[in-house]
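Input: structures, listed below.
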Structure P
Amino acid sequence: MATSENSTKLLRAQAHIWNQTFIFKNSASLKCAIQLGIPDVIQKHGKPITLSDLISALPINPSKALYIDRLMRILVNNGFLAQEKEGYYTLTSAGRLLLKDDETLSAREFVLMVLDPALVKPWSVLTEWFKNDDRSPFDTAHGKSFWEYMADDPKLGKLFNDAMASDSQLITKVLITECRYVFEELTSLVDVGGGTGTVARSIAKMLPHLNCIVFDLPHVVANQEGTENLDFVAGDMFEKVPPTNAILLKWILHDWSDEDCVKILKNCKKAIPGRDKGGKVIVIDMVMDSQLIKDDESVEAQICFDMEMLVLFRSKERTEKELATLFWDAGFSRYKVLPVLGTRGLIEVYP
């Protein structure tokens, strides 16, 4: 019996190693499905679709049609599609987030950015990076930082901005429905590193009395059009932040070292009034090891993001204690975490 149990454990361990070794197959298959337009074909069909109808609508070489069922099987197994007994395919909630034409809720661009060859390559030199003195694995792979690479590659820069915008669309839906009170009493808001302004546009539209500014690098905000209560301002958050009632930092701090984060936060503190006059910084970032996040899917997502930050920037996702240290070092006196954004927290930080 003992020998049989040991053999079972050994074989399960081997299967676990196989799954982890081949885990890239999941992301590669997901990227392929997006690029072939499989979710879009199913959505446009308007009802559950058969494999033959799906194949006839896909832009593939006819000789490859007999292999599509293999791709569909892994998409079903990974929760992007559901297959009914009769063989019809439908989209799951995750599958619907991959649609190209859904302008309000989509993770499609984010998937394509993370799986772009330029962002995948640094993972292949992770061991080499641990042995050298380069700033990050991305530097080892490309000879320049992520931000320098993006400035030199407009295509990747656009992909990054589109990915951040798509994520912002998801976050904004929650902010508007669940967190409106965070913004209602403000008179002005600066979205630092706000990219093309997806979040700020929605907040400005939701609260017409609130004057919003999207503050980012010149090449990011160039040619962006504002509205009555939304402007785009070029600048560098490491030098100065425009004066305002409150500041939004969405997915900014996790890109930078502790020292750089303190610089950013100090500039934010200089830009806002005291707490008695409504001054605050609103931080949207992951809070690692949070007791409020217990489901395995969310915890795994946080751990994966932390490694992505290491590989791209040599930065990290932080625990609440680590974030608090940044706030104290920058001169803030108090903060509170609102667990309303799934894997991320909304943190109000006060002078």
Structure Q
Amino acid sequence: MSTVHPPNSTDGAGTQDRPARLTVGVVGAGRVGPALAASLQLAGHRPVAVSGVSDASRRRAEKMLPGVPLVPPAEVLQRADLVLLTVPDDALPGLVAGLAETGAVRPGQLLVHTSGRYGVSVLDPALRAGALPLALHPAMTFTGSPVDVQRLAGCSFGVTAPGELRLAAEALVIEMGGEPEWISEESRPLYHAALALGSNHLITLVAQSMELLRTAGVGAPDRMLGPLLGAALDNALRSGDAALTGPVARGDAGTVAAHIAELREHSPQTVAGYVAMARATADRALAHGLLKAELAEDLLGVLADEGTGTGTTPGEGTDADDDENGPEGNDR
């Protein structure tokens, strides 16, 4: 396993004079930061400081990183060779600018953020102060419990870094048990949107499906859905659109109309999502030759009528995600 050696030390010595292991600090004790620090600790690095604002963050830090002191962000940077900035996406630019303006950033210090949205340009104020910028985004959903460390094994990380720090970025990801996947600076927003589309929306769909099954009288919807959804996910990952099944792919317009009628009666808030996903599924099924054109007309007519009817149209009734982290589920 590779050992991380930052290109510069704080005292001007060369990389050969750096210690083999790094002191690690966490700014933002949400769900991601303590888990990453704990995984680095297993690799031999030493967490030395963590900052957190809420009571939940402080409890999480104490649970995941016992004995590591809770200190203000600026003090985290004073103590650590490697600093994990694990705050919400919208808070990251202001945090970086503030730390740089107050002189908290030290030359040669590895500054790592875990936002999926941003590359390394968001760290430019710290770069000008001499920091070494890395963007390491774990493509994983986090719970804020020790199980997160285990889930990092084999987890892909979206990595963006300057060329001279590529080896350091790869080494850190590998030491956390992950697999580095290189994402260009300009592709970060699209990469992040793709993860949100797959992971966050999946949770919403599953939760809605479970609620509807309970309404239909199913006593254990999780047990019913587990094998079905596991097989569907496996098939989709293996075969893509070729794995499509169900009434939309078959062109069963009558069945889809019956679904919508039932949803409107029992769970009207799910109609918009059902119609939007059915339209997207129909488009993909048509494009890949799974849905016959002669059957698609009636199906698309049902969906078009619903979209212009009295029900909620797709897009209404959505709430912004205000959790600690962003759309791919990596709650920081």
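Throughout, read-outs are computed from the coordinates displayed, never taken from laboratory work. Given the structure is predicted, the values throughout are model-derived calculations rather than measurements. Cβ atoms are built from the backbone, for glycine too; each structure is taken alone.
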From P, Q, which structure was semi-axes √(5λ) of the Cα gyration tensor in Å, for residues 132-235 alone = 31, 15, 12 calculated on?
-> P
When mean count of other Cβ atoms within 10 Å over residues 228-235 is calculated, the result is 12.4; to which of the structures P, Q does this value belong?
-> Q
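Cα Rg over 2.2 N^0.38 Å, for residues 180-283 alone was computed and gave 1.00; which structure, P, Q, did it come from? Kindly include the intermediate steps, with their values, before the conclusion.
On the way: P: 1.00; Q: 1.25.
Source structure: P.
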Assuming 23.1 is mean count of other Cβ atoms within 10 Å over residues 76-83 as calculated from a single structure, say which of P, Q it is.
-> Q
Where does the value 3.1 come from, among P, Q, when distance in nm of label points 7 Å out along Cα→Cβ at positions 140 and 268 is the thing being computed?
-> P
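Looking just at relative contact order in percent (Cα under 8 Å, 6 or more apart), which of the labels P, Q belongs to the structure with the highest value? Walk me through the intermediate numbers first.
On the way: P: 12; Q: 17.
Going through P, Q one by one, relative contact order in percent (Cα under 8 Å, 6 or more apart) is largest in Q.
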Consider the structures P, Q: one of them gives 22.7 for mean projected area of the Cα convex hull in nm² as calculated from the coordinates. Say which.
-> P
